[in-house]
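Input: structures, listed below.
Since every read-out is calculated from the coordinates, none of them should be taken as a lab result. What you see is a predicted model, and the numbers here were worked out from it, not measured in a lab. Cβ atoms are built from the backbone, for glycine too; each structure is taken alone.
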Structure 1
Amino acid sequence: MKKNKRSIIVLASGAFDLVHYGHIRFLEEAKKAGGDNAKLIVVVARDSNIQKMKGKKPIIPENQRRAVVESLKPVDEAILGYSDISLMETIKRIKPDIIAVGYDQREIEEGLKMLMDREKITVRIVKIGRFGRQNLDSSSKIKRRILNEVS
């Protein structure tokens, strides 16, 4: 009988308001970072946290954003983040082997490295690169385009 090899757990996070091609590619690459036996768990930011970070509420409510993200092919599970913006409780609960961050998340990457050092937690942090420059490669650009088209 073959022993089942433990899945490598990859953790990714984001707002995922108006899911677009860049989100899909980010999640695909995040899962690939864990290898063939990876399990991708995605933390979807709470509406209140997005309001605090970006100064405005997301278009799509948090429960719907979580459901949409969980339905994506590379995602094994999507959960809502904690209201206090701290990933530490999630990291302690999920115990990821890898945390994937986007090409534009330098502050988050640095903060995670400092937090992992301080907490003495061994987690590999992987930066996922950009997937070419597209006209509609961010939720903000999509929103601006919609506003311009209807004006």
Structure 2
Amino acid sequence: MSNKLTYERDFVAWAEKQAQLLEQHRWAELDLANLVEEIRDLGKRERDKLLSSLRLIVQHLLKWQYQSENRSQSWENTIARERDNIADYLEDAPSLKRILKDREAIATCYRRARRDAARETGLNTLPEQNPYTIEQLLDKNFLS
């Protein structure tokens, strides 16, 4: 079966084959086009994981702050878990720190977290602009 067919039909088999070819230095047999695409996607997936955790933190902080009468241990646990996840991501891939300085990425993350929090709470008074600094979002002791 050709690399292209394997890639399209059974990604796991394709990935294992590519790893084997790399280990054996069989460069000419590699599916370079798809291999390059997958390597690029690896970085994107890591970025997406970081932003997903950040989004959950913001969403739960908004609920914590603006719907204080419904605060739950679950919200607090989610915030703590996602902060730990971000710490792990940054330890494993320090280059992800640049995402935390990307104003556009953080603004998009906030808009989505605000939308999610509004859907869950029914509140339409959540702030348009992000009220939290990155330092607050990552601070294990910060709850608004």
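Of note:
- Answer label among 1, 2 for the case where distance in nm of label points 7 Å out along Cα→Cβ at positions 35 and 115, calculated from the coordinates, equals 2.6: 1
- Structure (1, 2) behind the derived value -12500 of helix-only ellipticity at 222 nm (-39500 (n - 2.57) for each DSSP H run of 4 or more, over all residues; to 500): 1
- Given 0.98 for Rg/Rh (Cα atoms, Kirkwood Rh), calculated: source structure among 1, 2: 1
- A value of 14.8 for mean count of other Cβ atoms within 10 Å over residues 11-18, calculated from one of 1, 2, originates in structure 2.
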